[in-house]
Structure P
Amino acid sequence: MPKQIDPSVVVLIPKKGDIRDPKNYTGISLIPTLAKVISKIVARRLCAIDNKYEILAKEQAGFRSREECVAQATTLYEVVRRRKISGLSTCIGFIDFEKA
């Protein structure tokens, strides 16, 4: 979003605990209504393009509408199971974005 129409402001809200510890804060973005509307329009158009042309792999379901965490976990389990049956080794890495 161009800064002219998206002057978002991030405000830090303290959580319980020591206020000197940066981990005890959560950030919220104050976003103007016009920026929200434009973002929603762009997101819907991009989703429509993806649905029509299948640009994104079905396995890439994070932050997509009508997708569930359970389905992703099931897909991961099935991929690992099939690789094991085929005698293939599998390495999986998980990244924990703390308090994301």
Structure Q
Amino acid sequence: MISRRTFFSILFASCLAFVSWLNFAPDANALGGKQPPINEPAPEFTLPTNTGDGEISLGDYRGKWVVLYFYPQDFTSGCTLEAQRFQQDLPQYQDRNAQI
């Protein structure tokens, strides 16, 4: 019979491996796409607004710095902290003519 400590160590390692597997997000190359070039302007694109009442294009922000923030899953501690920091630091971004 295995000890209680060994059992909980195995259980913890299994849970950690499972959570890591759930959060795995393949990069663009693995999905058949290609990474955008570094230090080059982003390609033009248009997406629906988050309110669903229209569309927004990258070209709408020409002449500004644009921060595109993508995250893999809602309500994860790291992503939540990053999003809160964008909100907290918003005046500094605005001072630098940046749009988030």
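None of the figures in this text is laboratory data; all of them are computed from the coordinates on show. The shown structure was predicted, so the numbers you read here are calculated from the model rather than taken from an experiment. Cβ atoms are built from the backbone, for glycine too; each structure is taken alone.
When relative contact order in percent (Cα under 8 Å, 6 or more apart) is calculated for each of P, Q, the greatest value falls to Q. When FRET efficiency 1/(1 + (r/R0)^6) of positions 7 and 79 (r between Cβ atoms, R0 = 30 Å, to 0.05) is computed across structures P, Q, the figure 0.10 traces back to P. Where does the value 11.1 come from, among P, Q, when mean count of other Cβ atoms within 10 Å over residues 39-46 is the thing being computed? That value comes from structure P.
Here Rg/Rh (Cα atoms, Kirkwood Rh) is compared for structures P, Q. The highest value is that of Q.
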